[in-house]
Structure P
Amino acid sequence: MNSDYYAHETAVLDEGCTIGKGVKIWHFSHIMPGCTLGDGCNIGQNVVISPDVVLGKNVKIQNNVSIYTGVTCDDDVFLGPSCVFTNVVNPRSGVNRRGQYTKTHVGKGASIGANATIVCGHDIGKYAFIGAGAVVTKHVPDYALLVGNPARQIGWMSEYGHRLQFDESGLAICEESKQEYKLEHNLVTRIK
């Protein structure tokens, strides 16, 4: 393991995990074998990262988050307090389904709100925004804003986390960054 990171004395780091430079791992968190944590990640208190989870650079994980085997997160993902990922579609205590995990991918810059649940097998697009308490049961497009249970799309978000308001020609400008976006065929792209 790399020594260029900080881990609180109560954190448990299993053999065989890879931890990048500048990573911070806080109280009572458990990092299991085979995990990869990219440079600059911040792992809050009481976080569980199961075997073989891959986190990109600068992933921010708030307290009480569970990330189970089969999940990958690209760079700059934000996971809000107590959000959770599942990895088995039909769990039963009396039926062993280890090794039958369904994968979930979270795209670059996406944010998942507090207490949200991501049902396995549903990817989250880049810069998507999942509201607090939402239950995601389908794939989420890039830049989409979803809320509710089951989660439904109610709009679009900029890379800076502001709601986009598209004009009649399908153009929108982020109020903070002034970046421009195009809505076409129910998909959003950033105009370079």
Structure Q
Amino acid sequence: MSGTDHFVHESSIIDEGCRIGRGTKIWHFCHLLPNCELGENCNLGQNVMLGEGVVLGNNVKVQNNVSVYSGVTCEDDVFLGPSMVFTNVTNPRSAVNRRGEYAKTTVRKGATIGANATVVCGNDIGRFAFIGAGAVVTKDVPDYALVMGNPARQSGWMSEYGHKLDFDENGKAICPESKQEYLLNDGSVKRIN
């Protein structure tokens, strides 16, 4: 079921009302539930499930074995590592129907979530944040923050190119790859050039 401007592998299922952007590729055994919205140039690896109404921005990379449940929005340039997990109910019980009580989670532009990490619902991931492999996110993550562990704790700051930033005594750092400059002030980081 490939469109004229995107690719869907024949083993994948696309439910009614889904919108798929130009250049997007959906690989083996994926399932998009009704009314999903995918931007341009997204890539969904094998065995990806998108819950009803999930929104992915442009250039979102979803690696193998990831379920993105209803209530999750990923902005542009987000990377979701293999087998990472989102939740969407804070107190699930098999015998109690909490459908429609989904907590919202937003993954902001450029963020990376590592393999096997878990994001507990209702916690937003900041712009260009970096969630280490296996981390369990139980609170909001600031822009550019590097968090690791269970529960996830901040252990530094990352550049937009994915390099750990080392700040000098003036609170300035330079990404070794892009040469972009960053300023650390009052516990938050912003790019200054």
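Rule-based calculations on the coordinates, nothing more; no lab input. These numbers come from a predicted model, not from an experiment. Cβ atoms are built from the backbone, for glycine too; each structure is taken alone.
If you line up P, Q by distance in nm of label points 7 Å out along Cα→Cβ at positions 13 and 141, the top spot, with the largest value, goes to P. To which of P, Q does the computed value 4.3 (distance in nm of label points 7 Å out along Cα→Cβ at positions 21 and 149) belong? Checking each candidate, the match is P.
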